[in-house]
Structures are given as C-alpha cells and as structure tokens.
Structure I
Amino acid sequence: MKILALDQSLNTSGWAIFDNNSLIKFGHFKIHSAESIENRLGTLWEKIYKLYKDYQFEYIYFEDIQYQNNKDTYKKLAYVQATILLWCFFNETKYLILSPSHWRKIITDNFNIKFGRSRTEQKNKSCDFVKNKFNIDITEDEADAIAIGIAGNIEMKQTPVNF
C-alpha cells in the first residue's frame, strides 16, 4: 500500500512516499507567496496530482491545523486542508488527519523521542529523528512529512480506520 504523507502549507510543503511502511521517496515543493490564494491552492492541487501520477498512492496522511493566535493564517491553513480533502474526494483517495500533538506522541511513545515545547525544538527533533532513523539530511518540512508518515502507519496498525 502506497501512502503520501504531507506537512502542508501555502509556502513550503514537505512530502514523503511510503510503500508497505518503507520510505521510498521524499521532497518538498514551494508555492510562491506573491500569488493569489486561489492560485496557491490550485498549485497545491496540481502538486498533489503530480505526486499521485508519479507514485499512485492510495492514502494521504496529513497534519491537522491548529490555531496559533493569527486568524488569517488559521483561515488560510483551513483552505489548504479543505483543498486536500476535496482532492481526496474527487480522486477517491482515503486519508488520515493527524493533529501535531497526536503524531508527535506516537513518535515519542514508539521511538522515545522528546519533541519539546517550542516550534524550533519540535522541528529540530523531527530532523534529528529522521537523520538517526534513515541517515539522510532533510529539510524541516520533509522531516515532519516523514514523521507524519511513520506515525500514520503506526496509527493505522493500532486502530485501523474504516474508510
């Protein structure tokens, strides 16, 4: 079973492809912030479609949004999440949404990683985790996507979701 794991945003999104729980490819894509919101969301849709054409994934695991004291950012992230949900609907692709605290808890419980409280600490721990597990150097967004994929695979084994 192939899975696309996403650490999505309107600027830089990390992605990782897993096949039967094995990491097979990862990367990131950027969306130009000078574009209108509808163009940026359209670009996100196209990037996901390109990944689908390249890897034929059956599931998308992605991070839930959380409010961080900026309603405009929260609203834009909600648009991003809605774009992914609609992409899944129109392409008959199953999905799993993991809150940041939940996927980090899964990684902590299974790999004894302590993420810390600040965003910087959490991003650094994701990079360290992936570096130690796969011996690869990656961006923060790629590290989070890989960790989301690993956590999603563990979650699906422990509590299968009936899609």
Structure II
Amino acid sequence: MPKRAHLIAGILAPLCLVAFFLSTVIVELFGSHAAVAQLKALIVTPGLWIMIPAMAAAGGSGMFLSQSRKGRLIDAKKKRMAFIAANGLLVLVPCAIVLSRWAAAGAFDGAFYVVQAIELIAGATNFWLMGSNMRDGLRLAGRLHVAAAPATRAS
C-alpha cells in the first residue's frame, strides 16, 4: 500500500504544481483581472487543499519506503524533499494566499507582480526538484536505467 500511495501522491503533487504554473502564465497573458482573481482563488481553494496533502503523502510515504534503504540516491531524494517542503510551505503557500487576496481586492500593482514572479520561480524550482526525485525514484525501482557513457577509442 505505501508504494501505491507514494506513486499516486508523487504524480498528483507535481501535476498540481504544473497546473497552477501553466494556468497562471496563460491567464496572466491572455485573461482579464477578473479571470486572474478567479484563478488565484481556485489555486487556494481547492488547489492547496489537494496539493499540500499530496506533497505530505509523497514525502511521508517516501520516508517510510526508504527506511530500510541507504545510498546516494536516497540521500539526494531526502535533501531535495526537505527543500521542496520548505519552499512550498514558506514561499508557495504564502504567495498563493497573498496573491489571491490582492487579486480579489483588485490590487494588481507592482507588488502583486513581484510576488507573482517569486511564486513562479519557486514553483518552477519545486517542479524541477520533484522531477529529479521522480527520476531517482524510477532508478531505485529499476524502471529507469542510467545510460552508459560512450566508449572511447584508443589511438
């Protein structure tokens, strides 16, 4: 059961992140202020109520699954997961809440776009780190093999 929970949560969390990122970029580029406000509200509720438990489940099930394992990949995944969690809780969640409130109030000023840029950079960083964890998880599971370096010819 922990493997299945880890798989589901490990897919759901980055999908949420990508959905938030892409919808934000698209609505910011092509939508009205009302559309931006609606999107920001949806990212907070229900979005964060889906993504935060998914991230917690991925991290918790990953810790459980790695209890009996050691190695470079496990250590790297744990370090990335700590950064992902901190970035999510200390940057992404507060940014999402503040942006939702400002958008609802129609406060689309310079501060809004600075926080929006911070949120997009932090989101892209988390997605990259989650992708790296997925790659290493697939390697640990034997589903992804490291390509061998090309042989060099002696002259």
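Throughout, read-outs are computed from the coordinates displayed, never taken from laboratory work. This is a predicted model, so every value here is computed, not measured. Cβ atoms are built from the backbone, for glycine too; each structure is taken alone.
Remarks
- Computing FRET efficiency 1/(1 + (r/R0)^6) of positions 42 and 82 (r between Cβ atoms, R0 = 25 Å, to 0.05) across structures I, II gives 1.00 for structure I.
- Distance in nm of label points 7 Å out along Cα→Cβ at positions 58 and 114 - structure with the largest value, from I, II: I
- Identity of the structure behind 14.2 (criterion: mean count of other Cβ atoms within 10 Å over residues 50-57, calculated), options I, II: I
- For 1.5 (distance in nm of label points 7 Å out along Cα→Cβ at positions 26 and 106, calculated) the corresponding structure among I, II: I
- Among I, II, structure where Rg and Dmax of the Cα atoms in Å as derived comes to 14.9, 42: I
- Value -25500, calculated as helix-only ellipticity at 222 nm (-39500 (n - 2.57) for each DSSP H run of 4 or more, over all residues; to 500), assigned to which of I, II: II
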